Structure 1
Amino acid sequence: MIKKELFGADLREQLEASARDRLYHFILDYGGLRGAFVYGTRMVSEMRANHELGRLETLLLGHGYLAAALMSSSLKAPDRVQLQVQSAGPVRGLSVEANAFGEVRGYLHADAVPPPDDAQVLSLAGPFGNGVLTVTRHLQDAKHPFSGQVELRHGTLAEDLAHYYLVSEQTPAALSLSVKLDDRGAVAGAGGLLLQSLPEARADAVAMVEQSFRGLPSIGDCLAAGREPESLIQDWFQELSPLFLGSRRVAFMCHCSGERFGRFMGALPADELRDILEHGPFPVVTTCVNCNTAYEHSRAEIEGMYLRSRERMVNGDSAPA
């Protein structure tokens, strides 16, 4: 993966911004409710730069990145969670995944989304339309991935994920996802909050959380104004004795490489590689959908792949792993 440099940011600013991006774990009411808060301003900024997104696309995919980061809060290494939306709207959906190390990557299914009217912008409902939300957990100790699916009902990713938790995992949950853009369309603040009610939760505590949650300000606005996650949680839920359990980094990260894409191309049949050699154009460019990094492959590289493919065909060997 090759990250594009953010405009106007020197190395010190980049390091400081990276240090602030974290996923925080906490409990409320002495363990009756659990929560996660993600500070993801730099993560969403780098996502926007690499994918070359406009304002609406940044909001849509940014919400997906924040949601995946929050959902990774219960994972253990090397587990990962994948969030997919398939829809009939102009955005067509999104695919995002996060692992237990806080690394998030993913993409929109449409390159550009026509701007909706003002009311739809407020809810982000218009670009999605009808569709389905699928959550897949890839767990090391499980023989097969666990996957759950619900219909899109509410028009926002946060509300539809809360519906997913209730239907597929029988866990009442509330989510808030927020990306604040400045006048230039740059990401000024991005964060999210996930709260889950556990079986031992007191009814009056759940009611207090619901009331507090409905009155929360924009998380993106708060982070853009310089507020810190711990102070926000303490202020919002002070009557429920918040207790922070720890935090870990989150980052826009993809482990693709030119060598890996070269191995994929080298596994093509010899006749397909010969057709590439004959018709080009060169260099051959392969692009990772998850991070939009482009890798170039020269004619000499393709010739080497072709010769090795011919040799495998003669010897009866399989394609390289």
Structure 2
Amino acid sequence: MALLVVLTLAVVEAQSRTASESPIDKLTIAASLTPHAALLHLAAAKGFFAAEGLDVSITPVSHGKAALDLLAQGKTDLAAAAEVPFVISVLNGKAFAIAATIVSVSQEMAIVARRDRAIAAPRDLMGKTVGATFGTSGEYFLWAFLIRHKIPPERVTLVDVPPARMTQELARGSIDAASTWQPVRLGAESALAENAVSFAEPDAYTVTHVVVGHGDFLKTRPSAIRKLVRAVLRAEAFNRSAPQQSLALVAQRLKIDAEALQPGWKDLEFRVNLLQSQLITLEDEARWAMARGYAPKSAVANFLPHLYLDALLAVKPERVTVVH
């Protein structure tokens, strides 16, 4: 009995010592109210952040560009966004770095158009007014779509429309079509009903959404970022084993009807990684961003220093294919 007591006390002491050596890390993350940030919301809902020793506060925003704006203003530690606004931020001097990719998708984005504007095929977009949220993946997808269908981009009139107003502007007819993502796409299609025609182009562009921080912050908080990576990997595994339960939890967190998330959920590839192929995409987007005037024209930036590999290499190195 005495030996058991001694061993029990030793275990308690060891646990206490471990806890004191691994204090709770606090992080604030700006994340969009869209399924693209689902692994972050799922990690919070399932308690994976807390289990890894993190106290995470998620600041909800409408889309990734808004999340990066908060990060740039120093209002959050991290942000979740598509890679297009990340590229634009880097080209304009922001010392941002990607800690991990959390989802990729090639199926969900589409051009939703009004049939009553004589639009029945992609070529019919010439001469039409198309809404897109400037500086986001929605605008980049539109450009890739037009190029793939041999439509000169200058033959389309672009209008900057925030995601929250996209459905309304399309329904009232102030724009002829909209280039957007889920669940905005579903909202636009539902609003137009039989008057809607949608054009998807899975091979034109694969969107990736990433967790971003200031490079110096990531380097000075390595333990916290490793914990974050472990938590989202746990969320990824849970979603793989229970996708419908995950969808329901994310819908609840986003305050969205689960049915609105259902159509695009299966198209989202939730996988935490950092891939060599992503560097090529970042460079392509940089050329586009400079051509669009979102950044000064110069030699294409080297994005390798803007990938923070250490956390994922430490936690799950096989998920890193970046040559470094």
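Values quoted throughout were computed directly from the atomic coordinates according to the rules given, and no laboratory measurement underlies them. Because the structure is predicted, anything quoted here is derived from the model rather than measured. Cβ atoms are built from the backbone, for glycine too; each structure is taken alone.
Observations
- Structure (1, 2) behind the derived value 25 of relative contact order in percent (Cα under 8 Å, 6 or more apart): 2
- When FRET efficiency 1/(1 + (r/R0)^6) of positions 260 and 308 (r between Cβ atoms, R0 = 30 Å, to 0.05) is calculated for each of 1, 2, the greatest value falls to 1.
- Distance in nm of label points 7 Å out along Cα→Cβ at positions 76 and 268 from the coordinates reads 4.3; which among 1, 2: 1
- Of the structures 1, 2, the one that -11000 was derived from, the read-out being helix-only ellipticity at 222 nm (-39500 (n - 2.57) for each DSSP H run of 4 or more, over all residues; to 500): 1
- Comparing volume of the Cα convex hull per residue in Å³ across structures 1, 2, the highest figure comes from 1.
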